[in-house]
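Got some structures for you, see below.
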Structure 1
Amino acid sequence: TGNLPVTGPAVEDVNVTFEDQQKINKFARNTNRMTELKDEIEAKKKSLQNLEDASDDLMMCEDDDLRIPYQIGDVFISHSQEETQEMLEAAKEGLKEEIKGLESRVASIQEVLGDLKVQLYAKFGNNINLEADES
């Protein structure tokens, strides 16, 4: 008496139309774009944290005559402590606005992905995996 092979439920044969393939491609493109945007958000948040650290360090300085080098592009320009603090605040506000814009774009993409998931799972059920690989 040998062992019988264990078989699972039969995989349903589902016809993939051109429209279905377009939805799958759109899902993949949007998933990739969302990943890129999230990476960009993280990079901007790190830059923002660096600016906040610099601003905190600058507040601890007690020398009013100190000239502080501030990088603009490839050049360092010396400014007073007050001017540098103002430039840091403006840079922080600019980054915060950029982060908000990127987060808004991520939210829009998540809505599109949600709609596509509903449509694709409705047709393909367990025959399709649209969940992100968390490895």
Structure 2
Amino acid sequence: MLTLIDNKHLCVHAGFCTQAGKIWNLVQQPENSEARDIAIEEASNCPSGRLVIIDNATGKTIDPELEKSIVVVEGLHQGEHGPLWVRGGIPIKYADGKQYEIRNRVTLCRCGKSRNKPFCDGSHAEIEKD
């Protein structure tokens, strides 16, 4: 059985969580090994780290091993410029030097429109479509 932790405030709206029946539905099917595998894959593909899967049998987080890197995300949707994708537990600090929680994956705003700075909240998609 899996537990899904949903950190909604980190969502960048990349859409990986809805590709195969919505992850929230998939984790509710403990007897279905295919649903379990897809839920793990969808959470692992979440660039922002919004979705985190915990294996209830072990109590451990199931998270991909990512090398430390920073990637510029382009083209989440046609004509859209996305966030900076920070991977592998790179520390992010406030301007005053205080450190945010170190996470395996986060997406940082680079358009200045996020209402959850420094994290991307998908506002760039709304701006690009105007």
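Key figures
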| read-out | value |
| --- | --- |
| When mean count of other Cβ atoms within 10 Å over residues 100-107 is computed for each of 1, 2, the largest belongs to | 2 |
| Entry that produces 1.6 once distance in nm of label points 7 Å out along Cα→Cβ at positions 60 and 92 is calculated, selected from 1, 2 | 1 |
| Read-out relative contact order in percent (Cα under 8 Å, 6 or more apart), computed value 32, structure in 1, 2 | 1 |
| helix-only ellipticity at 222 nm (-39500 (n - 2.57) for each DSSP H run of 4 or more, over all residues; to 500) derived as -23500 - corresponding label from 1, 2 | 1 |
| Among 1, 2, structure where P(r) over Cα pairs in 5 Å bins from 0, in percent as derived comes to 2, 11, 19, 22, 18, 14, 9, 4, 1, 0 | 2 |
| Distance in nm of label points 7 Å out along Cα→Cβ at positions 28 and 52 - structure with the largest value, from 1, 2 | 1 |
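Computed from the coordinates by the stated procedures, all read-outs in this text should not be read as laboratory data. Quantities reported herein were computed from a predicted structural model and do not represent experimental measurements. Cβ atoms are built from the backbone, for glycine too; each structure is taken alone.
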